[in-house]
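Okay, got some structures for you below.
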Structure P
């Protein structure tokens, strides 16, 4: 588990980003169009982002599968 968690929300862009690590990484698609995972060189998930976050209602959770390395 990460020691630190960083969360950014840009209301104007309607974008949420969560990072578990400061390691270099890249974005990969998930099974949900609004969710991208951030993975390191070994393929371990080090964060994720959600686009259009305000469109999701609290009655129905957003679900996406992240890679497990």
Structure Q
């Protein structure tokens, strides 16, 4: 399981989704359900690519803090 960050697009609608423990693993969707389904697929492809290229798969150790300033 991976932590994901969902960022709503307030102007166009939908969501962008990022995976902090997998740099560059980003997806999007028009609805929350679609965004989550798309990021699950993106995570699978990302990890498959790491393995295919002999690179280590990062552990899910990322913890982040969100703050308003």
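Points to keep in mind about this one:
- Among P, Q, structure where helix-only ellipticity at 222 nm (-39500 (n - 2.57) for each DSSP H run of 4 or more, over all residues; to 500) as derived comes to -10500: Q
- Each of P, Q could give relative contact order in percent (Cα under 8 Å, 6 or more apart), but the derived value 28 comes from P.
- Source structure (of P, Q) for distance in nm of label points 7 Å out along Cα→Cβ at positions 24 and 48, computed value 2.6: P
Where a number appears in this text, it was derived from the coordinates with a stated rule and is not lab data. Owing to the predicted nature of the structure, the values given are computational and were not obtained by experimental measurement. Cβ atoms are built from the backbone, for glycine too; each structure is taken alone.
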